[in-house]
1. Figure out for me which of the structures I, II the number 1, 6, 12, 15, 15, 12, 10, 8, 7, 5, 4, 2, 1, 0, 0 belongs to, where P(r) over Cα pairs in 5 Å bins from 0, in percent was derived from the coordinates.
2. With FRET efficiency 1/(1 + (r/R0)^6) of positions 110 and 278 (r between Cβ atoms, R0 = 35 Å, to 0.05) derived from the coordinates and found to be 0.40, which of I, II does the value describe?
3. Given a value of 20 for relative contact order in percent (Cα under 8 Å, 6 or more apart), calculated from one of I, II, which structure does it belong to?
4. From which structure (I, II) was helix-only ellipticity at 222 nm (-39500 (n - 2.57) for each DSSP H run of 4 or more, over all residues; to 500) calculated, if the value obtained is -16500?
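Rule-based calculations on the coordinates, nothing more; no lab input. Since the model is a prediction, treat every value here as computed from it, not as a measurement. Cβ atoms are built from the backbone, for glycine too; each structure is taken alone.
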Structure I
Amino acid sequence: MGKPRATLERRQLGAELRRLREAAGKQQKEAAAAIECDISQISRVERGERAFKVLEIEALLDFYGAPQESRTQITELAQLARRRQPRRMYSDTLPGAFRRLSDHEQDATEIYYAESELIPGLLQHEDYIRAMMRSARSAVSGSNQEDVEARIQFRLDRQELITRDSPPRMWFVIGEAALRRPIGRWDVLRKQLLHLLDVIERHPHIVVQVAPLATVDHPLLGGSIEIVHFGGAAPDIVHQPTFIGGGVYMDDEQDIAECSHAFDRLRAVALGPEESRDFIAERVKELET
């Protein structure tokens, strides 16, 4: 038999268990001793290569002193991870969904991102994020200021991926509408575009293209899509965010190939990187007048 497939659900579960273990200040060998298994099994679970039984998961959660909200979430992930047949699409609507997306990005070698309506999260200025959160808070009931601040900080922490040692190669195609839509106030949009130019200038591993409104045969209209490549270390994934949080994942090889082909077509019809930089700079000048 070959090596077990690191399914998306198992990788999600492994990342959550690793985070709880590290938060509890425990080593893998201590976790292995707590449930009387070999340390290699803890390592394989955290890498998403296998799944523990429910009783083993519960024993680990006890050992880590996991809070109740984490226990419920982990239990649901564990049930998904133990499915014998991986699903073609996986909707992650559990709490912490964007944190799990960030975990995948941390392991990536390449990230391709297409966004028609907004500046992608990895490239957002703090004022732009705050304006977005204010808008979202007015549209979604139940959110308080503490929740908003936590979400803002998470997005800023997520952007540390850009400046870390050996970051993944990132390629963004942004629709012209995102460069023209005022999020908050016009000066917020101006700061956002200046920030975008600064990121392009300082980080050669980041490529940004603009897809003008006049682009003919745009292959990815109607939303955003993120393709995450792992360089063969794990199956690649596609993520499409949803309005209510979380998003839909795909890791079927044919689906990945079709999404990658569509992204390549989009890159071909969008402005080139230098033209795109000039386009953004011109938009900044328009906002200064």
Structure II
Amino acid sequence: MDVKYLAVLPLVSKLASSSLEQQKEGARELRLLAKWEADNRVAIAKSGAIPLLLKLLYSSDEKIQENAVTTLLNLSICDINKVTIVQATRALDAFLHALSSGHTMETKENAAALLFSLMISEEHRPIIGQKAGIITALLNLLRTGSHRGQKDALKALFHIAMCAENRPLLVANGAISVLICMLSNSKSGVIEDVLAVLAQAAHCSESINAFLRASAISLLVDILDTGSARAQENAASALLNLCKSGGSPVIEEVLEGSCVSSLSLLLTSGSPRGKSKASALLQILVVGQAT
């Protein structure tokens, strides 16, 4: 029998103890073991720790809950463990509880990071994105979390938005207005990620009215002039997807924003991705001007 597997068994047994002190010690030690070595992550998962850790996400003790969610986050780095975690009984309920009702901000933020990690696997995006309450809880974390927490929430929302069937759910849960608000009020290190989510959400026709109501197009056009290189790329991508999804009404509003000169500059001096998005958007706008 594997030495690492034998080493983690006593710690896993503490998770199942009725003693809070034993649970606390087991969760703390497993968190540290799962942080450093891939072999440890595999051994911990094989030992049956995952269902016990999920149960501890409901713990009344804030350190037990915090260490349990962080251990799961560390375990999820291993691709094999991603499947085991998502398929565990009532796992999504436990994630949602930690994300929305965690005792500490670190618990909520690490729950968001866990969701992001799990959704690196494409097949998990619809499963997680369509769980009622997940999108709302991530949007709440955007409003209340630290800079790191906002980044993790945005990464999770981005992977949710990469799944086509999730995009209307983002719109229905008010994600567009929350994200547009952040464009005006956030630090530059978050704006690029906000734009990346918006660009994905703009792929669906359901998003058009939400973008128009939030006066988002003028903001996106402004970012083409004033944003960082990555912000400009993502703004161009969002405008391109909006034009494709919304057709003539959106194209006309983009043209009113006088963004052609900014796109022309991006076409000549931007990154390869920025040039590609600018070129495609300019082609659509030229056709729009001609019709």
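1. Numbers: I: 1, 5, 11, 15, 16, 16, 13, 9, 6, 4, 2, 1, 0, 0; II: 1, 6, 12, 15, 15, 12, 10, 8, 7, 5, 4, 2, 1, 0, 0.
So the calculation was done on II.
2. That value comes from structure II.
3. Working: I: 20; II: 10.
Label of the originating structure: I.
4. Working: I: -16500; II: -24000.
Working through the options, I get structure I.
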